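Enquirer: Take a look at the structures listed below.
What follows is calculated from the coordinates using simple rules that are stated; it is not laboratory data. Because the structure is a prediction, the values reported are computed rather than measured. Cβ atoms are built from the backbone, for glycine too; each structure is taken alone.
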Structure 1
Amino acid sequence: MSTPHIIAEACTNHNGSLAKAKELVDLAAASGADSVKFQIINPEGLYLLRVRDESGAWVENGVVAQRRAAMLTDDEYRELAAHARAKGIPLSGSVFDRKSLDLLCEIDAPYLKIASTDCNNYPFLAEVAARGRKIILATGMASLGEVERAVKTITDAGNSDLVLLHCVSVYPCPLDLVNLGHIATLRAAFGLPVGFSDHTSASLAAAMAVALGAEWFEKHYTWDRTAPGFDHANSLDPQQLNAYVADIRAATAAMTRPSAKVGEKEAGVRARARRALHAGRDLAAGETITERDVLIVRPEGPLAPGDLGLIVGRRLKRGLAQFEPFSLDALE
């Protein structure tokens, strides 16, 4: 079984602070995650700048101001990428427009994440695919037909280095809505690596996804779940992130097929737990063995219970002391 890639999803939980962004990188590196990812949102590339209010008048879109207040500059992202390299963890981001796409390519991000919001934004998918980098595509809110068209759009642009993330766009997502069986549906339908963008509040669903063959995982985390902002409340705190990564690694180890079914540790248990054929009394050379002469008890020995028919009715070449195990070389 391949080792899953775990994305520590920092979202915009830096709240516009480069120092906090670096802290989030440090937390991701310390957790053992494989990469850290931010959401690089330029409000003009995602939102209407003006919307109608209840009276029908055009007003400034309030979310734009909130997003602008929590942005990092491109230069700060460049510094953040250098900080991540120094910490030994790759940095990437979710792209929402050409500006963020150009920036991630410039800093040599190992993959480009496309959020569920753009799973049906086919012109943008083609533009991202044309950059020739690995694409991680979230499939929340998407029908299978929409995912099919998205995959075709990306591959028609000449990019087949694609991972599909099963995702349910509910925050937080209760277990009864997480629909993990869809992981198998995506794999069967497209023959691509499939992962899990996990919006549940713990790691149980992730461990189950490992058993279902998920190869990529994405989980939101923060430095403080009570901090103001868009994603803090639905993110893991640092201790929870550490536990989440550890649980996925443990689940992967549990699903890894060993070279032999009975390994060294289990063989040690078997030696004391399995029964064998032992002498029920002192037996002299030349005696014929009867069933009454045989104890079938622990520990394991040369002859197992199923070998009883091999010794009953046969003569001993040498004597056996009571409780000594039977062996074929003791028989005539």
Structure 2
Amino acid sequence: MNWKDIYGRQQILSVLRAAVASGNVAHAYLFCGPEGIGKKTLAKALSVALVCQRSLEEACGNCPDCNKSKTLSHPDIHWIMPEANKSLKISQTRELKRAAYFKPHQARYQVFIVERAETLTAEAANSLLVLLEEPPPLSVFILLASSPKALLPTVVSRCQLFQLPRLDTASLTSILNAVDRQLSLAELKRILQGAEGIPGRALLLAREDRQQSSAEAVKLLVQLLANQPIIALADKLAADENLLLSLEALLAVLRDIMLLKSAGNSRLTMSTGDGVSLAPLLAKLSLFNCMAATEVVLKLEKDLQSSVNVRLAVERALRRLKEVFENVDGSGGTL
């Protein structure tokens, strides 16, 4: 991972590269943005640049430090993430504090990358705050979070904050062209439209079978309309390894139904272009139903960015969707 692997972040890269080259590295950085925006990619590039001992501006890519970084085995790069995908606990921040005061094993710095920092418990956040207030001289902390508002203001104030914006079409296209896959113009257009400026989402859409994702989304909505047992549906959805992609597919289907009902133009749709039939839903859902359902799915996406039980959050959302669909009058009207 190197600076050249980052697309569309030139202003941010310029600041970070200058800091590494000059040795004027901040003790803590905070990268914020939605899931898939590129926080981890930027953190990896910065951490590799900090531990490489052959180059002061960017990682050389060939030294022992860089090679260990590639395999995630460098002893001076530490990843801290929520336990069981729930929250970051005080036991983790205590261990982080203990390790941070040791000298680096072999690099110039020790780097501690805290994923999903918004899931820090109150105790863990206060424990981390103490460390950021009196940071060890050779340790650099990189916090990744959905939004600075999700963290204690005192934690944010002790970090150099970078809010990662959504990428432009040209940058997203460059990212997609860099992966080993040939995309048709139609596929590229649909992926860019569905990604909404988020590179991780674009890569997911490029890797996954979009037709299958859309078909599964339609199937789930049909099952909810048919009063299928919520618990079984929630179990299946919560266990989905690509839950984000599945939720985006749900949003795309709901969007397409609203487009077809309001504009009647199938050329603007995303899911129907994959040969997926929306007829079972068009016959029953109204614009009101789709708008209310979209709000439920968006709220679930937001909830999943914080410290929640994924299974319970999914079940709550599906029950709310079922309530929305219980207002269906069967006419498929436009209201």
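Enquirer: Given a value of 108, 40, 40 for Cα extents along the principal axes in Å, point me to the structure among 1, 2 it was derived from.
Expert: That value comes from structure 1.
Enquirer: FRET efficiency 1/(1 + (r/R0)^6) of positions 247 and 287 (r between Cβ atoms, R0 = 25 Å, to 0.05) was computed and gave 0.00; which structure, 1, 2, did it come from?
Expert: Corresponding structure: 1.
Enquirer: Taking distance in nm of label points 7 Å out along Cα→Cβ at positions 15 and 151 from the coordinates of each of 1, 2, which one would give 1.3?
Expert: So the calculation was done on 2.
Enquirer: On distance in nm of label points 7 Å out along Cα→Cβ at positions 127 and 255, which of the structures labelled 1, 2 is highest?
Expert: 2
Enquirer: Compute distance in nm of label points 7 Å out along Cα→Cβ at positions 39 and 103 for each of 1, 2 and report the one that scores greatest.
Expert: 2
Enquirer: Let me ask another. Suppose distance in nm of label points 7 Å out along Cα→Cβ at positions 71 and 303 works out to 8.5; of 1, 2, which structure was it derived from?
Expert: Source structure for this number: 1.
Enquirer: With relative contact order in percent (Cα under 8 Å, 6 or more apart) derived from the coordinates and found to be 17, which of 1, 2 does the value describe?
Expert: Working through the options, I get structure 2.
Enquirer: Now for a separate question. So helix-only ellipticity at 222 nm (-39500 (n - 2.57) for each DSSP H run of 4 or more, over all residues; to 500), computed for just one structure, reads -16000; which one of 1, 2 is that?
Expert: Attributed to the structure labelled 2.
Enquirer: Given a computed value of 16.5 for mean count of other Cβ atoms within 10 Å over residues 159-166, which structure among 1, 2 does it belong to?
Expert: 2
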